[in-house]
Structure formats: C-alpha cells, structure tokens
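What follows is a set of structures for review.
Just so it is clear, none of the values below were taken in a lab; they were calculated from the coordinates. Treat the numbers as computed from the prediction; the structure is a model and nothing was measured. Cβ atoms are built from the backbone, for glycine too; each structure is taken alone.
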Structure 1
Amino acid sequence: MILEIVTYGHPVLRQPGVPIEKITPEISRLITDMIETMEDAHGVGLAAQQVGHALQLLVIDVREVTDRPSTLFVGGSEVQVEKHMPMVLINPVIKPVGDFETGPEGCLSFPEMYAEIERPRTIEVLALDQGGRNVEFRCGGLLSRAIQHEMDHLRGILFIDRMSGMDKMELKPELDKLQAKTKAALARKKKL
C-alpha cells in the first residue's frame, strides 16, 4: 500500500525514532508499504518518520541510480550492491570511516529541493534486517550517503539542518511555503 509521505512542517519529522523491540506483523506490513512508497516516489531511501511513524526503521534502494555508484563490503569482501536491494535497516547504528565529501541531496519530505551536503564518504553499519537478523557491512558512494540521510531522519534531524547557511537562505521562501502548506493541511485534518 502506498503511504502518504509527510512534508516539512509535520512534527513527526522532528521526533527521534524509538527502537523496534520485536518484528511484529504490523512492522512487517509497514516495511512492505515503505518499500512500495519509496519506489512509487522514485526515492532511494525512506525513514519511518517520513510516513508518520517515529521508529528506528529505514529502507534503501539505490539500484535505479546509475550515475552515482555505490560500494558495499560484507565480511571484508566487496559484494554486488544490487543483490542487497531493497535494503531494510532496523535499529541501525553507523560509524563514519575516513574522509568527508560534499554531494547533492534531496528529500522526499522536501519536494524539488536540493543542496550540497557534507558527509563521511564511507560508513560502517550494524543493524537488524527485516527478518530480525544482525547485518553488518561497510559502504560508500550513494549508498553511504542515502543511509546517513535516512539515519538523520531517525534522530529527528533534517537535511536542511546540514545545509550551508547560504543554501538555506536561498531556499527559505520555498521552505516557509512548504511548512505553511503542511501546517494548514494538519489543521484541516484536526477539524475533521
């Protein structure tokens, strides 16, 4: 089922996610719905907060992006990224490795807004998969950037928080308009 992606101004986007203690049928359904929603929106990642749930859950799929390669190492060996997509990460923990780089980012909760964001080039990830099994890997490229972006959502951090002051000032009229539109929609829903 395609879920509504909440936009900037919705309070759930600022809520840190609670850990998932058990993979219930409801969590499994949410995972399936999040993957369908991400694919429908042509995104490369989606956090539970973006569909209205303050949980430690994100989904990633970078297969469609061919101009920004990704790397994935499991057990010290490089593996094909495509074979591990879509990726589900529950209660993830990341550790930056090495240098930082600046690259373009957008966000499904900020339609048509983009900025250059500085992030670690490579990260190590420890999480549970949708079956509740431990997964551990190192990744780089777009996969690393997408996971870090979604991890921020799990902590209530938005990509505008990582923008340069100049980029944020340039986007301010659009941000204010989106925030006002979101808050007006929430107010209408409350009245119903």
Structure 2
Amino acid sequence: MLARRDALSAAARTSGSSLITQRLLVLDAYRSASCVMAYVTFGSEFETGDFIADLLAQGKQLLLPRVERGSRALTLHAVQDPVRQLEAGVWGIRQPRADCPAAAASQVDFVLVPGVAFTARCERLGYGGGYYDRFIRGLASRPALVAAAYSVQVVPELPISESDQRVELVITEDAEYRRES
C-alpha cells in the first residue's frame, strides 16, 4: 500500500490533497469543532498544510501528537505556529517540540486520523505501531474521527484485528465513505 501511495506523482498528491481539503472544510463536524487534533504530513501522505492553515485562520485550537516511543503513546500539544514549534521526531516525523503546552484529549472535538489503507466500511490500517488505536481506545468520549486518504488507499478488505479502531468517515479526492453503525 505504501508503494501504491508513493507511486502517485507529486502533482497528483497536490491535486488530490486540495480536493480532500475542500471536502474536509465543509464537514459539519469540522465546522462546529473548536479544538482539532491533526497531524503533520510525512512522506507521501495527504498534505495537511492547507487544512492546518485553515483551522488556525478560523481560530480553532490545533493539537498535534507527539510520539512517546518508550510508552508507545501519543501525547497532545497545543501548537499555534507550526513553522516555529515543530521538530523532527521519531522516524523523522515533524511533531511539537517538548516545550509546547500539553493538552488533554478530552478537549478534542475533531480528529484527523492518518493511515496507510482504509475500506469503504471505515476500517483503518495504520503503520503498525498501534499509537492511534491505543489513543482512540483511551478517549473518554468519542470525537469525530475522520481520515483523509487518496483513493488508491481504499481497498475492499484489510487484515484488521479487534484492537484496530475504525473511523467515522474516510474522505478521498473523489468519494466519502461513512461508517455504518
């Protein structure tokens, strides 16, 4: 799956990301959210820059995850200036510096969830560390969980387990897949 995503041209990723961002920005769950957990693009992932710029321009609080490798957990940190407040973290992924204010997961209204592959049933395959699955399982209340992915990342079946957490919605450049209850 990573090879399929990596094979997309830079122009296709930019165009696809623009279309995905347009779809994200009109979601009721996003528009009504005051606190948004997002992530910073790594490699050939959906480009989150315009989404992050919009939420900051809208006055929403931006929380970004920091990988705590020892405890295999994500901690959330408030970020107001991604250019100045991020550093290379585990695997080279840009994340909040340690001096960024810590934030509680209970504040989050909307979560932009990364992943390698998804199904039309909103099943998610991550990168294998279980960081997001553990984070989602630990939430006291469930905010809107939305994944942004290119259409090549949506497949009929995934090798998932009981610990894998589904999202409510998968947005691609040309479709939206809603989780059925």
Structure 3
Amino acid sequence: MTSRGAAIRYARALFDTTLAEQRDLLQVARDLRSFAALGREHATLGRVLTNPAIPAARKRAVVEQLIARAGALQPPLAKLLLMLAERDRLGILADVAQAFDDRLMDYQNVVRAELVTATPIGDDKVQALKDGLARATGRDVQLATRVDPSIIGGAVTRIGSTVYDGSVTRQLERLRESLVGAS
C-alpha cells in the first residue's frame, strides 16, 4: 500500500469516527494540521518522529508528551496519533491531514478552484466567476486567484483535476497545431 493510500485510509477512519462520535470536525482538522506542522517547524522533532532507527516505543512516548502539552485534543485524533507512532507511520501525517481536509470539504459540499489571469482582475469579476462556478458545480467554491503574465491574456480555471484553459497562449498553441497539421 502506498503512503498516500494509507494516509487516505487513516484520514477516512478518523473522519468517520469523529463524525460518529459527534465530535468537532473543524477542531480535529485544525489540531491535525497543527500537529503535522510541528515536524516541519521543528526540524529535530521531525527527524526524530520519522527516523526508522528510533524505536516506535520512543516515538509513542514523544507523541504522548506532545498530546499532553497540546491540552484537549479530541479523543479520536489522540488515538490516531498514538497508533501512527506505534506503527512507525508518522511520516505520512501531512498526507493524512491533507486527506482529512479534502474529505471535510467534500462533506461540507465545498470545492477548491484556482483562477489564473495575465493581469489582476477586480473583486466584482472574481465574485461573478465564483458564483458561476458555484452554479455549475452545485457546490460552494473556495476560489484562489493568481496572476501569471505568461498566459498573455484570458484566464485559466482549475477545479480539482478539470482545467478550463481560455488563455491566449493556449489559443495560439491550438492555431499553431492546426496550421502545422494542415501543411
């Protein structure tokens, strides 16, 4: 099983348990992201938690201390963190956090989208596009915008794995392909 596959399974189990126990999903997501960030923010801690040469029992003891210092973690999250430590799988914690966030957004009927334009556009146009995407997808849309002058003009919108490329650069590529194909 790949690390990403394992992370998705752990995240699904955490999500389902948290939901079944009527715990605060948003708090679990925040705490999970914070715990995953500890390894990135504190390099030594990250190396200790992911080093295969360090016994799982020591990693579990470190995680227990971190949970005690964190205060009131939701019980399903504390149990997952301890299980990951026992199984020496703390290296996938960031992937678990991402998979949990993805599942939470799906549960909340929210989709992430990205809009790339050649020049900045006004808030009214961004809101109009966001509203249009919400109508098209039937979901709430979290829209991130970015400026990339290399697309020359137009816009590129990405929703999940679907890309709507209305950039001038892409139109020129299509024109070139048709001209090359015609000759």
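One of 1, 2, 3 was used to calculate semi-axes √(5λ) of the Cα gyration tensor in Å, for residues 16-127 alone, giving 32, 19, 12; which? Don't jump to the answer; show the numbers that get you there.
Working: 1: 22, 18, 15; 2: 21, 18, 14; 3: 32, 19, 12.
The structure behind it is 3.
Of structures 1, 2, 3, which gives 11.2 when mean count of other Cβ atoms within 10 Å over residues 40-47 is computed from the coordinates? Each step should come with its number before you reach the end.
Working: 1: 20.9; 2: 18.0; 3: 11.2.
Of the structures listed, the value fits 3.
Can you say which of 1, 2, 3 returns -10000 when helix-only ellipticity at 222 nm (-39500 (n - 2.57) for each DSSP H run of 4 or more, over all residues; to 500) is computed? Present the calculation step by step, with values, prior to reporting the outcome.
On the way: 1: -10000; 2: -6500; 3: -20500.
For helix-only ellipticity at 222 nm (-39500 (n - 2.57) for each DSSP H run of 4 or more, over all residues; to 500), the value -10000 is produced by structure 1.
Sorting 1, 2, 3 by distance in nm of label points 7 Å out along Cα→Cβ at positions 88 and 120 from high to low puts 3 first, with the largest value.
With percent of Cα pairs over 23 Å apart derived from the coordinates and found to be 42, which of 1, 2, 3 does the value describe?
Details: 1: 42; 2: 37; 3: 56.
Clearly, the read-out refers to 1.
Quick check on the output: 3.9 is distance in nm of label points 7 Å out along Cα→Cβ at positions 136 and 160, derived from one of 1, 2, 3. Which one produced it? Could you put the intermediate results ahead of the total?
On the way: 1: 3.9; 2: 0.7; 3: 1.4.
Working through the options, I get structure 1.
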